[in-house]
Each structure stands twice: as structure tokens, then as C-alpha cells.
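Trainee: Before anything else, here is the set of structures, which you'll find just below.
What follows draws every value from the coordinates through simple rules; no lab data is involved. Please read all numbers here as calculations on a predicted model, not as lab measurements. Cβ atoms are built from the backbone, for glycine too; each structure is taken alone.
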Structure P
Amino acid sequence: MTETAPAFTRQQTRSIMFGLMLALFLSSLDQTIVATALSSIATDLGGWEQLSWVVSAYLIASTVTTPIYGRLSDLYGRRPVLLVSVAGFVFGALLCAAAQDMTQLILARVVQGLGGGGLRSVSLAVVGDIFAPRERAKVQGYLSSVFASASIGGPILGGLFADYLSWHWIFLIDAPLGAAAFALTYFQLRRLPKPTRRPVIDWLGALFILLSATPFLFGISAAQRDGSFLSPLAIGCFLMGLVFLVALIKTEKAAPEPMLPPRLFRNREFVLSNAVTCLASVANIGLVIHIPLAFQLMAGLSAKDAGLRMIAITIGSVTGSFIGGQLVGRLGRYRFAPIIGAAVASTMCFVIAAVGLGHHLAFDMGATLLLGLAFGGSFAPMTVAIQNAVDPRDGGIGVACMMFFRLLGGAFGVAALSALLFNRLQAAVPGGLSGRALLDAAGPQALAGAFSAVFVAAGLVMLVNLAAAISLKGLPLRTK
């Protein structure tokens, strides 16, 4: 149990939000700034065959630790856990900047991911501590602007650093940003409520969370590389993860203070809200990766021009998040947002599948803008729905579960849609080619059919998402 949350002045709230937005910016920027510098990193350090692990090492480490950070913040308080997360992230970034070979860099990315696992989840939990759910919906748009800024600014900064300074700066920039986030967290979050009793840590549960989630992520990575979820390595990883998942469930049922409380999964609204978020992430992240690829292969655009066309979906996502948050805050209800978002997103996926991308600029921009509006309008209200559905004592782990399932859904979506794309191309192009060679050899008709299948699959996912959204009760948002 915690003390009653104190009231904050407008100035204090602004300072706290600025610190949280910096922490969220750190987490979001990492996912975009590294990608554009990967070739420079490989050229300098060698180890091209290990290059994908520069991204995967961070993703896996940060994803599997997300629920642990959330639960620890419920037990120890948000402030100390967020401080540890920021410090660990920056320390890992400095290790990355100092890496002398690819192995050192990958290990440093693991350290950075272990720190970064709490940046998003704990920051969003703090928002839940200082705003009532109905007010919380109104600030989600501002938080979404952070993600959009990182999505647009990350690739630009990464390219500039790699071309004019060195790739080391994509990690060194985290030091001043992290120091500012640490200072604001340290001074401004002192008045947050603190636990009033000595916490009992379920370390065995934490271990089984790591042991169950990590093989699933490795399996998804293997499926993406092999182009099939039925590859021996992928199946082996999934089976291992399933074994540890069973052990986790049994452990958490017996633990006095479980790291992942079973009571959360007896909460129907919590489960459905996470399902809606996860399914939306499957389609959203999968399409964000494949839409620029369609622009390049179908229209022959350069990577830069394809990236510029992606601004439409980014603007749509921010705008949809802001509008959705404002409407939810005013109405005190959230169920309408994921229903409308899923309906629009599924419709646009089927329209794009029929028409194709890369033929008309106006259609490309309009269609992706609507997709962004649909996804943005769904994600922000669902964060509020999950926080509103759980007991305040579970606010941290509730948000952390949402982030975990969102990340897991995104990883699965990228792998599944990539496997579908390459399987369709291999069926249409003779010669047993794979990878980039397959993309280069595929003709316009084969590419059109393969990308059409990708968008149809995403549309079907969003229809399932629509069914889950309709099943929500839509609990009234608390005003305290």
C-alpha cells in the first residue's frame, strides 16, 4: 500500500512531465538513431554477420526486464527505480561508445537494454501517480509527440553523426540527455507516494520471467531470419519458453508478493485491453517496417525519399493520439477509440492491398496518414484504460505488462509479415533465392502480390483487434 498521492502545483507538474518526456525520448530515440548508423558501425568494427545483434541485444534485454521494473516500482517506489533505469541506460550507452569490436558493442547493448527496460514503463506509471485517469488521457498526446520526435529525428541524427562525426556519438548523446532526466527525476519526484511496508521480492518469479520471455524473443528472431515459424530453432526456442512459462505461472500462484500478480490476469478488462494493444502493435510495427520497403521496391524510391513519405504516418499517429486522448478525457470513456481505430486501420489495410503503394503520391500520403490516425487514436486511450482497470498498487506492473505485450507484439508482427512476404516471393520467383537477392530478382507482379498479402494479413489482424475492442466493457474513468 502507498501513501495518499500529494497534490502538485502546475509548475511542479510541468517539471515532472519534462523529466518523464526526456526519459521516454531516451528510450524511443535508441530504436531509431542506431539503425541509420549500422553500416558505419560494421565498417569500423567489422563483424557484418553480427550486425543484427546490435539491435536485437538491446531489444531482448529491455523487453524481458520491462515487467520486472514495473513491479519493483510498485514495491520500492517510482523514483528510485526510475533513477536506476536512467543510470543503467546511460552507463550502457557509454560502454557502447567505448566498444572496440563488435562483441564488446553487443555486450554493451545488453547492459544498456537492462537499464532501458524501465524507462518507458516506469515513466508512464509516474504519469498514473500524478494524474487521475480522466486527466491522464489528455496528456497522452504530449507523450506521443515524444515518440514522433524520436521517430523523425532519430534517423536524421544518426545519419548526421555517422557522416560528419562518428557512430560513437549516437551513444554519447545519451549522456547529457540522461543527466538531465536523472536530475529532474531526482529532485522533482521526491513528493511521490512511497511504499509504507517492507517489500518482499519474488526473485524466483523475476528469474522465470527472464527465462520464459527470452526464448520467445529468440524464437521470433530466428523465425524472421529463417522465414518460417516452423524452423527447428524457432520451434525449440518456443518450446523452451513455454516450459519456463508454466514454471512462472506455478511460482507466481504460490508467491506471497508475486513479481507478476495472477490477480491481474483475472481482470477481464485488463486482459482485453492488453490484447487490443498487442494486436494493434502486431499490425502497426509490422507495417512501419514494410511500408518503406514497399515504397523502395514498388516505386523505386531511395531510402531517403521512402523515409520522407513515412512522415505522413508519423504525423497521423501523433495527431490521432492527441485527438483520442482529448476526446477520452472530455467524455470519460475510452471504448469508442480502439473500435474506431481498428475499423479504420483494417479498412485501409484492405484498400492498400487492392490498390498498392508507390503508384500515386496523393494516395500513398493519404492512406498512410489514415493508418497513422487509426493506430495513434487507439494506443493512447488504451494506456489509460489499463491504468484505470487495475488497482493503484498494481499501477507499475500494469503499465509494464502493457509495454511488454506491445513490444512482443511488434517483434512478432515484423517477423510474421517478413516471413509472409518472402514466402510469397519465393513461391513466385524460381531459383531458390533468399534475402536481398530474392528482392532484387522479383518482378513487379510478384512484388505486388507479396505486398498485397502482407496488407491483407495486417487487415485480418486488425479485424481480430476490432472484435477484442468491441468486447471491452469501457469502464468509466476515475476522476481521482
Structure Q
Amino acid sequence: MENTSFGRRTLLTGSLAAAALVPLASCATGGGSSSPSASTGTMSADNPFGMAATGTIDAVIFNGGYKTDYVDFAGAQLTKKFPGVTVKVSPSTQIAQELQPRFVGGNPPDIVDNSGAGAIGMSTIVDQLEDLTTVLAANSYEGKKISDTVYATAIKSAGTYNGKLAAVNYAMTIYAFWYSASLFKANNWTPPKTWAEALDLGAKAKAAGKYLMLFGKEAASYYLTTLIASAIMEGGNDVRLSLENLKPDCYSQQAVVDSFNGLEAIIKAGYMKPGGSGTQFTAAQAQWSNAQDALLYPSGGWIENEMKSQTKADFQMTGCNELTVTSSPKMPAGSLHATAGEPFVVPTKGANMPGGKEVLRAMLSNAAATNFAKTRLALTVVKDTVPADGFGSTALVSQSKLLAAAGNNTFSWQFIDYYGINTANLVVMNSFLEGQMSADDARKGLQAIVDKVANDSSVKKLQVS
């Protein structure tokens, strides 16, 4: 359940969130000596950041579920264009522990994949990082403006902190309700679009001896994620902003109330498999993907890879849009909760800061992004890198289709990760999904968690507009 292994999991207690609340005052000061001097080259269309023709680029990359060889691949693409430059990739599983002294000392790496449970809290180093809008404005290795070749909205929403694009998140995660296309076809079932349609499908599932949904204790907040997405799609951007800015009535907005009520109807009807609050999350997921005890499961796109050894043969895992309250929500049809994970940052004081940006440009090339998708069966923020057959993955095919249909109508949020409140949310959501707490009481409990953060003057707040 590593939050960065298969995309940034907004529903989980993210590394960003955990680290953001840990005092790292020494890191925040910048401290230490001035930036090491680095020779630079002449800026041009082929060398947009003015990287020197010779030298080494120091890249520290989180060695998690994605490993690090995809950055080696991008580095090889860079070296083809700049034969005098070497990209040194150093794997790490403890980014904060290893790099905090370097940030304090004024000699950070040139590029960092700031991921994993040991990541440095972005709130503590954001002032020491380059604004990466220059990377999006540059041309790709294929000669096209990078901002036109990537999911720019997802990049900006995931990596912008108080107006500064401090990180380019590389792995693209879409959130969906997942189902077995083969099971649905065999029973002539249609994926639901609204909570009411899901309730109707629950009756059909029960008739077939199955549940509509299920959950596991560590992942109960997957359902909070899908409820928030439902409310945002139904009520529009104002719903998202109220939550992001920790408003005192953010969980009382009508779209939020209606979404919670939609799920409560499913729980009260007995269509949610009981006992999830005492079931380990991958064991619960296997009840869906292998035993097929339930029809639908909300998750990010990492679910296929996470359950690949516990999925029934010919399951044909497929994602569909998350549910809305009505058939005419405020957000356009096809709108999608999608976000980017694996945040790459470029420290301003890196010895070869231009080289750090150049590594990002190489990673955002079509060749590097296609390599990542093929070898990791996961999307990147670069568009059009997955063939029609999804390299044999039905889940990857469906993600590509959902993203294409959404276009620029993608959205996400940061407040749960940033403030580290998932652990508290889990207590509420387990009780709600188990039928031990009403929808109204669940919303009140979640509001109390938000209010506690909002009223804590020691917590640095995000200003979201």
C-alpha cells in the first residue's frame, strides 16, 4: 500500500502528508553555504535550460515499486543528445534521511524523486526548489511543446504549492470503479453511472449471490475518495475548493450530503459485504478480484499491478467513471478524478540545476514515457504512449480511454495528503461502511477532523483557489 509505488494515492496517508507535519525547521531554512558553481551552456531551442556540454547530473531516485531503471532509460536518451553529459542515478529508499543534510548544507542533488514514506515534506523545501513551468514551456525531444504533450492540468494540480509549480509528478493515476468485464458480459450487466443505478445493480448482484461492493480496513478511505470525487463532479469546483480550504461546512455541502446518502442506501440495503473493518485490504481486494464476491471496487489505477497474482484468469479488469448523484452533474460528462504521482523536484542550489531540468525533459519524451508504460503497466503524464492493446492490459486500456474522454476535465485535491488526516478518516469510514455509523454522523466526524486542522495555527495552510 506504498503511496507512491503505483501513483500518488490521494486517499492514503501520503509521504507528503506525513512529512509535512514533522518539524524540519533546519531544512526549511536552507542554511549552509551558497550554491556550488556550475558551468553552463548557451540556451537554445535544443538546450532550453542552458546545460553545460560536459559534466554529470546528480539524480537521487526513490527506489520503490517503480524501481529506478526508467530514469536510467531517460538518462540514456539525454546522453544521445548530449554525449558529453553523464546522468548518475542513485537509488534511495530514505529520501529525507539522506538528503535533508544536503539541503541544509546547500549542496542538494540536481534532481530528486521525492517519494516514499521517507520523503521530505514539500512544505519544508518548497522555497528551495525551481519553478518548473520552464520545463513545460520547453520543446520535447520530439520537437513539440511539452505542455501540449502532457496532462498539464494534472501536473499543475498535483505539483503546485501556493502558486509555484515545485514538482513535476511523473506517474499518472486515474481513479475509477473497477469491475470484471468478462463477469459483466456473462450476466448482461452494465456499469452504473449514478448511485441510484448502482443500487439497482446491487439487487442484481444479490440475486446472483454476490455483493455490490466490499472493503478492507486499511483502504476504507478509498470510499471517501470516491465520495469526494462524486460530490465534486455533481456540485462543481466550488465543492472542491471548500474542502481544500478546510471550510467549516465543507462536509455539509449538498453535493457531499447527496453522495454520502447514495452510498448509505447501498450499505443499508445489504449490498456492501460486511466484515471489511476486520479484513486486511489486499485480502479484501482478492475477494473481489479472485473470488469475485463483489462486482465493484473503487481504487486508483495501481489496482491491477497490486493484485496481479490474486486475480482470476480472464478477469478483464476494467475501470469506469466514478458515480454521480444525478445524470446531469455540474461537471462535464466524462470528467475524471485523475492526478499525478512520483514528484520530481529540481533544487535551485544543485551543482547542475540546468541538468536536473534536462533529465525531466528527457523523461517527458515519448520514448521514455512509452518505456515506462510498457515496463510498469502504468501511465505517465505524457499523452498517447499506450497502444490500443495496452501492452496486454485491459486496465491500462480503460485508463487511457477514460483520460482521452476526460480531456482537460480532470480534477484532484491535496488536503488529505497534505495535512496527514487519512489515519483519522479511516476510523470514521470503517464504521460508516460497516453500517455502524450513519451518513450524517460520518460527515460530522470527518468535519471535526478538518476543523481540528483548520484551527491549529501551527500547521502551515495551503491556499487553494
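Trainee: Out of P, Q, which one gives 5.6 for mean projected area of the Cα convex hull in nm², for residues 81-152 alone as computed from the coordinates?
Mentor: On the way: P: 5.6; Q: 6.5.
Derived from P, not from the others.
Trainee: Given 24, 60, 16, 0 as the derived value for P(r) over Cα pairs in 20 Å bins from 0, in percent, which of the supplied structures P, Q does it correspond to? List each step's numbers first, then the result.
Mentor: On the way: P: 24, 60, 16, 0; Q: 25, 56, 18, 1.
Only one of P, Q returns 24, 60, 16, 0 for P(r) over Cα pairs in 20 Å bins from 0, in percent, namely P.
Trainee: Further question: Can you say which of P, Q returns -12000 when helix-only ellipticity at 222 nm (-39500 (n - 2.57) for each DSSP H run of 4 or more, over all residues; to 500) is computed? The partial results should precede the final answer.
Mentor: Working: P: -27000; Q: -12000.
It traces back to Q.
Trainee: Computing relative contact order in percent (Cα under 8 Å, 6 or more apart) for each of P, Q, which one ends up highest?
Mentor: Numbers: P: 23; Q: 27.
Structure Q comes out on top.
Trainee: A value of 27.8 was derived for mean count of other Cβ atoms within 10 Å over residues 65-72; which structure in P, Q was it taken from?
Mentor: Structure of origin is P.
Trainee: Next question, about the same structure. Between structures P, Q, where is distance in nm of label points 7 Å out along Cα→Cβ at positions 161 and 185 highest? Let's see the in-between values first.
Mentor: Working: P: 1.9; Q: 4.7.
With respect to distance in nm of label points 7 Å out along Cα→Cβ at positions 161 and 185, the highest-scoring structure among P, Q is Q.
Trainee: Of the structures labelled P, Q, one was used to calculate Cα extents along the principal axes in Å, for residues 209-248 alone, giving 41, 22, 12. Name it.
Mentor: Working: P: 30, 13, 9; Q: 41, 22, 12.
Here the read-out was taken from Q.
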